[in-house]
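What follows is a set of structures for review.
Read the figures in this text as sums done on the coordinates, not as results from a lab. None of the values given here were measured: they were computed from a predicted structure. Cβ atoms are built from the backbone, for glycine too; each structure is taken alone.
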Structure P
Amino acid sequence: MIRVHKFQRGDVSADTMRRLRGIAPATFGHIIEDGFADGALRPLSGLSTVRVLGRALTVRCRGGDGAAVHLAIDWAEEGDVLVIDRGGDVSRACWGEMTTRAAMERGVVATVVDGAVTDVAEIFELHYPVWARGVTALTTVSRGEGGEIGGAVEVGGVRVRSGDLVLADENGVLFLSPARMEGVLDVAEARELREEQVRKDISGGHSLAEISGAAKAEIEMVEAEEV
């Protein structure tokens, strides 16, 4: 039996989503410390650069039964990101070419799998963004004996709920609750603007240590260690 939780996709304004699209996850990394998935979750999109923003639709899929993933695709809506908790299993792939094709038909914008995927060449050709821990030829099968959709999951060391925002690029994945937007979005936008000025300052010959304030730190000179 597959359990489907009642869930909401969150109330995020179109303006907030527009503003978020202009901000990299690493920019938030300068101002908050939580919500960042384990760096072992890497993009397998086949693109040198990719940035995704969407609402999480969570799936818990354990062991060799991938039916919950297939059913979740049917529950997905345009703009969703499928976020899949594999319970630590990296031996079997619950995501591949056919799940990718089905998800794209539903308007799903990306998938984050805390586990392995397969059919990497086909996913590359479809230019569909996927983040995962690795690749394997061993796959799940659709038995329908277990799994959950829409409940809280643990992905990349972060507790994720359906409706949370997923902001991901080639550097990693960030999960943000809609309520977290208050107070951090303005700061992140200001940080993006400041970084543009820093680029200009570095190109103009300024020291990064001076720009960042590191040049003001106290320095202690010590003898070189003997080899």
Structure Q
Amino acid sequence: MNNYKGVIFDLDGTLLDTLSDLSNSVNKVLETYNYPIHDKATYKKKIGRGFKDLICRSMPEDTEASKVEAGLQMFLKIYDQDFMKETKPYEGIDKVLSTLQENHIKVAVNSNKRTDYTNALIQKHFPNICFVECFGERQGIPKKPDPTSALELRNLMEFKSDEILYIGDSKTDIQTANNASMDSVGVLWGFREEDELVANGATYIARTPEDILKIILKG
């Protein structure tokens, strides 16, 4: 078993339960256009590839590109007001982060959520955790599952890929880990099912946040 010195976390569906604020914001956009809205379970399968992808996948399939773009801009205005209303850490995540910090395990965040939202949420919910860096969607940097940001975080940690554990709730995260030659943990409290995580090659499966500590701290 590897001796992991660093951990890269996904944000939505891994550290924070952002589902209500995201789904409510998108549904407000859909209602404006008189499009069918979706329930939270449906949104679990749409989240993870950035806001534009979320809007595109939530609108009817034949929606023209200009309307998707207009819907995206409307969503951003709504979400900017609502993104902290119901979002909260998953139970047990605070303990995981504080325990890793106490054991001198470096931690970072790599999200496809826009960087300003990512940083605002991290600062609100985890003010006592010293993250090496928190990356969200950045201009000119390809989104996950491209490994660019993960490898940049690796370099900032000054570790090798096999010394870092990548943790997320979707195939996008597992693929990112694979592309960066990192071991991965697929978590089951987020937005995707175990079958998806296993099929994409998750090194470990965590059913509870405490399982993360067992993997990293060997019990």
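Below is a table of values for the structure above.
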{"item": "Structure responsible for 12.2, with mean count of other Cβ atoms within 10 Å over residues 63-70 calculated and labels P, Q on offer", "result": "Q"}
{"item": "Entry that produces -8000 once helix-only ellipticity at 222 nm (-39500 (n - 2.57) for each DSSP H run of 4 or more, over all residues; to 500) is calculated, selected from P, Q", "result": "P"}
{"item": "Percent of Cα pairs over 32 Å apart derived as 16 - corresponding label from P, Q", "result": "Q"}
{"item": "Source structure (of P, Q) for relative contact order in percent (Cα under 8 Å, 6 or more apart), computed value 29", "result": "P"}
{"item": "Entry that produces 2.6 once distance in nm of label points 7 Å out along Cα→Cβ at positions 39 and 143 is calculated, selected from P, Q", "result": "Q"}
{"item": "With FRET efficiency 1/(1 + (r/R0)^6) of positions 15 and 71 (r between Cβ atoms, R0 = 30 Å, to 0.05) derived as 0.35, matching label from P, Q", "result": "P"}
